[in-house]
Structure 1
Amino acid sequence: MSTLDDRELVGRLRSRSERLIAPETERDRERRRIVALVTPFLALAVVGAFVPLVYLVRMSLSESSAAIQGLQFGNFRTLALSVVAYLPVVGSGVSADPIYGEVVWNSLWFGAATTVVSVAVGIAIAHGLENYDLPREGLLVTLISFPISLPGIVVAFMIMVWFARTGVLTNFFAAIAGMDPVDLALTGQPPGTTLAIAGLFLGYCYSMIPRATFLLRGSYAEVNTDAEEAARALGATPWETFRYVTFPQIRPGVVGALILTFRTALAIFGTVLVLKALSVITFRFQQELSTGWNLSMASALAVAFFAFTLVFTFVGLRYTSAEVAS
């Protein structure tokens, strides 16, 4: 019976393969087009995602810090205990180095803060671009989209040009206020200080605002302007019109922008590497590899980071789908 089933399965696969090569019906031709379109992306996913991810997981479980040898779960145990140890209430009885917990917490709160600000600014810009006839709108759109093409390292150096101790704006405001430029510089300050974090915050938002803006422009294009005009005709203020009429229509786009920008915030590397204002996950990767070449722990961080981002994206997309369906 098993042999007959195997032969039948092989026969079906051979028949379908032949029909893909030499389609006989329109349905067969449609399947061939789908396969032809999917194959390049599948090959790219295998080479650029699946194989490296498998290697990353295997390296995170390696007993060696520089090569794949043996099997252990100590890295993930260290990460879990460190996160728990960093919690103010639960972590008091846990004996572990809280450094990774600090890294995780910094990544979450800083990513969330820059995401909220970037999406809020993106909403305002998209609202202006879609609802008003702005002068030289094409030039404005080009300038807004320009940061998307810049690597994180270039963004960091741009922040340094404007806001370092010798930066243009730093010295300008220092001259007006009669202060020392060192006291106003947003870069070159000790890591973790308010000014240093503010400089990194600007670098993050500069990279993320355009992404949020252009995603939200698509949502604004679908807004029912007749409903907005009716609300204003009935005496609603601009804020009330936005809150009760416009925002419910663009809410799925806002959720999508939050997902995209938060993922971007968690993945920014070059800006953090140059400014070194806050210890986040991507900066910790560099520390693990530069001090002792601990490839195994860096891989464990990357796997945990990837798993969190995947779950967050999945949950966010499910919420977005529910919003669209409702």
Structure 2
Amino acid sequence: MRRVLLGCGCLLLAAGCGWAGPSDGDDGRQPGAPDGVTAVAGSATSVHVMWNAVSAADGVRGYEVYRDGTKVAEVPGDDRMTDVTRLAPGTAYVFTVRARDREGRLGPPSREVRATTPPTTAEDRSAPTRPGTLTGRAAGSRAVQLSWSAAQDDRAVVSYDVYQGGVRVHSVGGGQTATVLTGLRPGTAYVFTVRARDAADNLSPAAGPLRIATPGTDDGTATAPTGFRAAARHADGAWYLDLTWVPPRTDGTVTEYQLELDGRTATSIVWGGTAPRDEASYSFYIGRNAGESHRVRLRARLPDGTWGGWTPQRAVTTGR
């Protein structure tokens, strides 16, 4: 299997990166204020901010995170968390989040949440111990409950990071040893780990892995790329498959796809820069012979670490 890394702007048809200018007028159409906002110190110089997704008539294009009234981060509309870095140790901060829709309208700020970074200490190269046994269970078809025993550190554990499929999906304060993760898929197997972090950003070994399967069924339709098209193209004496598709709408950014050709995995397509959100394209070499028929389909690795559903299979024949 080949693995292809695509840099920012390569082999994709993406919408422009610029946003329309702010439109704060109260016309009743701008997005609402995000709720469920939390802020947890991740180290002496960083705070992890999370919030719930906002619905908007024209779709949410992105979120803006403010620290003490100053905008410090912009994240895509599919994301619901970010790390605010370069903070001062031992300092209290106030955070709010605002949503911006695809027409450029900026919604009202969320309620204020506060977080205080721990004070800096002498040079610390000692990581916390591994958190104790990680346990959990499915809480319905779209959520899981996780718990673990506290890790130990020569100074203090500041936060715990929760990973799913190798991707950090959640963080809680150092005094918390349980959490609930939502937004999962029914009938899906997940693998979770937890790591402890201290004020110097030292990370512990991971507790787990813990495998949990959510109940129910999921045929993958909602997580498959849409608008999938395939066409044969002849260039420089060789045949290529030109593929285009629309990434699935998920709570996060899709950066990797698996391509299946004639029933076998052919390659992984990975974006190393800014992944496309509106339409993606990829050209795949299939040989020099005319008159050959091929079947191709595609699926995405979702932000929760699982594979989404396959696109419909497309049949393509190279010309003569």
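Each of 1, 2 could give P(r) over Cα pairs in 10 Å bins from 0, in percent, for residues 172-307 alone, but the derived value 9, 30, 29, 18, 10, 4, 0 comes from 2.
Comparing volume of the Cα convex hull per residue in Å³ across structures 1, 2, the highest figure is found for 1. As an exercise: helix-only ellipticity at 222 nm (-39500 (n - 2.57) for each DSSP H run of 4 or more, over all residues; to 500), calculated from one structure in 1, 2, equals -24000. Which structure is it? Value -24000 for helix-only ellipticity at 222 nm (-39500 (n - 2.57) for each DSSP H run of 4 or more, over all residues; to 500) corresponds to 1 out of 1, 2. Ranked by mean count of other Cβ atoms within 10 Å over residues 44-51, structures 1, 2 are led by 2, which has the greatest value.
Of the structures 1, 2, report the one carrying the highest value of mean count of other Cβ atoms within 10 Å over residues 60-67.
Of structures 1, 2, the maximum of mean count of other Cβ atoms within 10 Å over residues 60-67 occurs in 2.
Once relative contact order in percent (Cα under 8 Å, 6 or more apart) is computed for every structure in 1, 2, the highest value turns out to be that of 1.
We did not get these values from a lab; they are worked out from the coordinates using the rules stated. Fair warning: this is a prediction, and the values are worked out from it, not measured in the lab. Cβ atoms are built from the backbone, for glycine too; each structure is taken alone.
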